[in-house]
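These are the structures, in structure tokens.
Just so it is clear, none of the values below were taken in a lab; they were calculated from the coordinates. In this text the structure is predicted, and so the values were computed from the model without any measurement. Cβ atoms are built from the backbone, for glycine too; each structure is taken alone.
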Structure I
């Protein structure tokens with residue numbers, strides 16, 4: 001699995017998907033879900049929403065970190081592979 005992820009194309013698209021998914025989920029879906037559940041007005045619901053938000057935000061921070069890192073890493077790996085391919089061998 002990890003050797004497949006180290007290929008530049010796979011790492012690039014995985015990073016792009018993580019970045020896009022975290023952007024959509026944490027800017028659009030999570031606030032709407034939070035407001036919908038918060039409008040129920042049950043005390044246990046408020047605690048549940050707080051715990052859910054804390055857990056999901058920590059996952060979101062990881063996705064926001066690893067997404068761009070994978071994209072940049074893929075571009076660096078691609079540059080290294082192309083430089084190695086064009087270097088004349090003795």
Structure II
């Protein structure tokens with residue numbers, strides 16, 4: 001996949017799915033949300049789509065709650081986490 005050929009609007013759902021799947025692994029006793037958001041920052045910056053990590057860290061509780069809703073198998077509610085990604089990528 002050539003990230004540079006994909007629009008930001010198309011990338012946001014891809015990024016969101018990737019980060020939500022990583023978050024579901026939950027490898028650490030503490031700090032999983034912060035770790036995944038830090039990885040998200042590094043990954044998106046590397047792909048040419050910098051995001052506002054300060055926003056994520058300042059709203060980490062909301063980010064975590066939106067990830068929980070995003071990952072519900074029976075009826076996922078994805079719009080909150082997708083909106084966060086839109087806000088943090090378009091904030092530059």
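Using distance in nm of label points 7 Å out along Cα→Cβ at positions 46 and 78 for the comparison, can you identify which of I, II gives the largest number?
Largest value of distance in nm of label points 7 Å out along Cα→Cβ at positions 46 and 78: I.
Still on this model: Kindly point out which one of I, II the value 12.5, 38 was derived from, the read-out being Rg and Dmax of the Cα atoms in Å.
II
Same structure again: Comparing relative contact order in percent (Cα under 8 Å, 6 or more apart) across I, II, which is largest?
Largest calculated value belongs to I.
For helix-only ellipticity at 222 nm (-39500 (n - 2.57) for each DSSP H run of 4 or more, over all residues; to 500), the calculated result is -20500, so let me know which of I, II that is.
Computing helix-only ellipticity at 222 nm (-39500 (n - 2.57) for each DSSP H run of 4 or more, over all residues; to 500) on every structure in I, II gives -20500 only for II.
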